[in-house]
Structure formats: C-alpha cells, structure tokens
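**Student:** Just below sit the structures, each encoded as structure tokens.
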Structure I
Amino acid sequence: MLVVANVLWSLNYATTKYAFEGAWEPLAFSATRFCVAGLAFGSLVLWREGSLRVRREHVGLVLAAAAVGIVGNQLTFNYAVDNTTAGNTALILASSPAFAALFASIAGHEHVGARHWLALGVSVSGVALVIQGGAGVAGVSLLGDLLAVGAAITWAAYSVMLRPLFAHYSAARISALMVAIGGVMMLPFGIPQMLQQDWAAINGLRWGAWLYSTIFPVLVTNVLYFRALRTIGASRATLYMYLQPFLGALFAALLLGEQITALQFVGGLVIVGGVSLGRLMPGATVRE
C-alpha cells in the first residue's frame, strides 16, 4: 500500500505539468480539483466517522493551516510546475522535512540540535545543486525553482501547524477538512482563471490528468497511507516517502521527456541525505 501510495503521489508532478501545457490555467485546475476532492473526501470521512466537527478553540488553527498548507502551497506549487520542470519541483520539494524541523523548533514543539542544523544545511545545499544543475536545461527557470522552494517551505509550515490537531482528531478527519476548506479558500484565486479558461482547449487526456490529480493523490493515497500507518507505524511508513523525489523526476523524464542532469540527481541525493541525517521525514501528513 505504501509503495502504491508513493507512486501515485510521484506521478502527480508529471500529470500536473502535462495538464498545464497549453490547456489548463494553473489556478482553475487547482481550485476545481480541491473543491471536488474536498467534497468527496469530506463525504467519505463523514460516512466513516459520523462528524467533521472540531472544537471551537481549534477553528482558528484549522483555518490558518488550510490557508498556509492548501492555498499558499498550491499557489507556489502550481506556478512552480508551470515555470520549471516537474522533475526539479519533485527534487526540491524533498527538502520540506528539513524546513519542518526548523519551524518545529521555532514553535517550541521540539528541540533542534546540532545534527538537525547540519541536516538543514545539507538539504539546502542539495536544493542549490538541483537549481544549479538545471541551469540551461530546457523548461527550467530560476523563478520556477524558487517557487518550488516556496512550496517546500509552505508544506513544512503546514506540517508543523497540524501537529497539535492530530492529538485530538483522526488524521483522516484533519486531512479531509484541510482539502475541503482549502478548496473553498482557493475559489477567489481560481474563479478569475475559470472565467478566462478556454474549456474547449482541454482535450480528453488533459481532463484525464485533472481527474487523476483530483482522485489519486488526495483520496486513494490517503486511504492507503493511513491504513498502512495503523499497521506498521509512522517510522517505517515514512521511509517509503524517500521514493517520491526520484520517482517524480523519473516519471517526468519518461512521460514528458524532461532532461535530468547528473548534478540535479546528485542534488536530489544530497537533499534526501540531509533529511535522513536529521531523521526529519514527517509521519503525520501526506502530500496532496
């Protein structure tokens, strides 16, 4: 289940990039995707748990987390994919756990020692190698790479913001709330692009890319991931997330014909090495 979940997440980089190539407007794609996924995911959790409610004192944190982790992350992620290669985006996003450790320290959730600071430095060095390695490669831009760094940072902040909520609610309930509320928050950004979207230009395959990104990286992967989490625990489950950056880059190369240079690949190894050094891979949240 964990291998399948990580393969499905990894494919989302290439399918999103493909959807944007001459068809979907980035925010029209994201807003419609999250609204539909939020409705479906919320309905599933409501059926299984009987409620999506949270305590009044947690409402502010839920809204803030959705704003950062869904709206902020989707704005940076989608425009990163639109402006640079899907492979670069996948490799750079592997640095999220390193930033999460920093934010956890700032929030007072945990102490970040010398090894964690070293791990953060190694991971950031890997990001620099990925950016440098992609210089001159077709489809790569510095703006897109920097937006991918922004996506990594917003995802890290989101992961830390959710930690207090997991002590009170199931991971499925929190994830469903994030997707549903985030989808509603995305509408003000997505509606202008929906109005200017050339819907006739979206062919069957690009509708298929939208359908894939709506169903599999959010709904199917959450079900697989959390069932596996209950069986083998977070520590073992999160080891499989090391597959994502390299599978994401591999799928982008195979399906989109993107070039991956040796320096980009080395940068990806350095990022994952830094994350592994600090044991920073988060176990509570999943990529959407």
Structure II
Amino acid sequence: MPELPEVETVVRGLQAVLPGRRILEVRLGKTDFIENPAAIEQELPGKRVRAVCRQGKFLLVELEPRGEKTGDLGLLIHLGMTGQIRVCPPEAPVAPHTHVFLALDDGKELRYTDTRRFGRMQLLVDGEREKALGSLGRDPLEMTKEQFAAAIGSRRARIKALLLDQHVTSGVGNIYADESLWRARIHPMRIGATLRPTEIHRLYRATRDVLNEAIRLRGSSISDYVDSDGQRGEFQLRHRVYQRTGKKCFRCGATIRRAIVAGRSSHFCPRCQQGPRNSKPRGLRRRTNRKKRDSSLRSE
C-alpha cells in the first residue's frame, strides 16, 4: 500500500502540472470506490485546480469554486493498495482498470487506475474536509520531538502498532515502520511506555530520516506503485529489513526474522533489536502456559 513517501512523490509530480488547470470533463468507469460519483460528475467540470497537497496517506486536490459558490471544495483520493494517478496525453494507451478520466484545459487527462479498487475517492465541500481528515494524527515530518514523545511515550501498546496507528502519527505504514525501527535498534514488540527518552529520540530521528530518504528516492516500488509520470521508485533497493526474512542483517550479520505484530508482518534483526521479556502477545502466552500446565498434569 502506498505510504507517506509514495503519496508525497505523487503529490509533488501533480503539483508541477495541475495547479491552474481547469477540468473540462469527467468520465467514470467502475465507481464502487467513489463516494457519491454523481456529485463528482456534476461538480468537477468547469472547476480550476487551486493546489495539490497531502494529508497522511491521502491526496487532496483543492478546487476553486465557480460562479457564486464559495467555500472549500476538494477531491480527496486514497490510493488503497494498487491505485495510480497519471497525467498524460489523451492519445496515450489506456491502462487496464482505469476508472476515472478528468479532461484538462491543456489537452491532457488525469487518469486514476486501480486494479483492486481498494482506493477511495470523495468530493469534499464546506466542512467535510475536517470531518474526513480531522481524526488523523500529526504528520511525522511536521512533528517536533516533544510532540512525537508525547504521542507514543505514554501508550501501553506495541511500538509497531503505534507507528501504524493513523490516529497517532499519519502516513507511516508497514514498510517504513519496519525500516525506522531497525534503524533505531528498537524491537517492534516493545511497549511505547517502556521506551527510554533516548530511544524515543532515536526513533524520532530514524523515522524522519527514513521518510525523507524514501521521498528523495521517489518511494518504494514493491508491486504496483509508480509516480505520476509512471516511473518506479528506488527506495526498495535500500530496504534493510522489510521482506528480508532469512537474509543477513546489513549491520551485524544476524538472520532477519519475521513476526506478526498488530496484525501485520514485522521484520526485524533479533540481535540489533533486542526483544522485550515475554514478547509474545498476551493471549499467546496464556495458551502456551495452559499447554505447559496440561502437559504437567498428564505426566503426574
């Protein structure tokens, strides 16, 4: 799933070509991922793009109201797992699973392609932006170290779960949580409240460094992700733990392991990232202890 660096890369590409352009026509294919497609067909034609920005993993196309209408108007887009946005000439071959076409006044088209249709598209009018995005946590690239420490330092949840929780910090997903924790030498099963101030500061710096480096390299192309020009990212060549189970740690040579944390596959180095005592999830510990008691009773 595209995370903060991938969405930021797409946004920067769109910022170079969309602001000032007027939308002339809207054509829709399958619409099961669009909230109120009729509103998009009715409201977008004639609107001029004011700006393109990112909110966590969401992309927002801000539009200028036309005529007597005033207030905020925008198109909110989430790329889901396989969503792609490209601006191209209308004669360019249409990729399979292209469901949205926006004809622009410079003769080009903005196209949205989504093979699995796990993305989301919604027209936002006055007040709906805050309702749709208000629950997002702060962007890790905009947080101070004090804000970061306050967000995770008192929580009784696994640090991996906290990094993935979009209400705590917005934009980080599985790839960059694993890479940041490896760089900070913190095990994904550590409890946020047990981290020392030096560890929190180390994770704060590692998270920002990883995200900024990934943006510089235009994101990670694991499967479907490409930028707004159709180009693949390069940060996957710098991954140190993500999807490297069984391979050697670049730092110490130990074998990278995989575990399930917060319902997601987590990759870590057991030597560089020391696990907490009783690092098994509580339910699993209970089942293990129960099996030990049952085995002991049978042997008596």
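**Student:** Out of I, II, choose the structure whose coordinates give relative contact order in percent (Cα under 8 Å, 6 or more apart) equal to 17 when calculated.
**Tutor:** Numbers: I: 43; II: 17.
Among I, II, the structure yielding 17 for relative contact order in percent (Cα under 8 Å, 6 or more apart) is II.
**Student:** Still on this model: For helix-only ellipticity at 222 nm (-39500 (n - 2.57) for each DSSP H run of 4 or more, over all residues; to 500), the calculated result is -24000, so let me know which of I, II that is.
**Tutor:** Derived from the structure labelled I.
**Student:** If you don't mind, another one. So mean count of other Cβ atoms within 10 Å over residues 47-54, computed for just one structure, reads 19.0; which one of I, II is that? List each step's numbers first, then the result.
**Tutor:** Working: I: 11.9; II: 19.0.
Source structure: II.
**Student:** Work out Cα Rg over 2.2 N^0.38 Å for each of structures I, II, then name the structure with the largest result. Intermediate results must be reported in sequence, preceding the final value.
**Tutor:** Values: I: 0.95; II: 1.16.
For this comparison of Cα Rg over 2.2 N^0.38 Å, the top structure is II.
**Student:** 15.4 is what came out when mean count of other Cβ atoms within 10 Å over residues 31-38 was calculated for one structure; which of I, II is it? Intermediate results must be reported in sequence, preceding the final value.
**Tutor:** Values: I: 23.6; II: 15.4.
Source structure for this number: II.
No value in this document is a laboratory result; all are computed from the given coordinates. The structure displayed is predicted, hence computed values, not measured ones. Cβ atoms are built from the backbone, for glycine too; each structure is taken alone.
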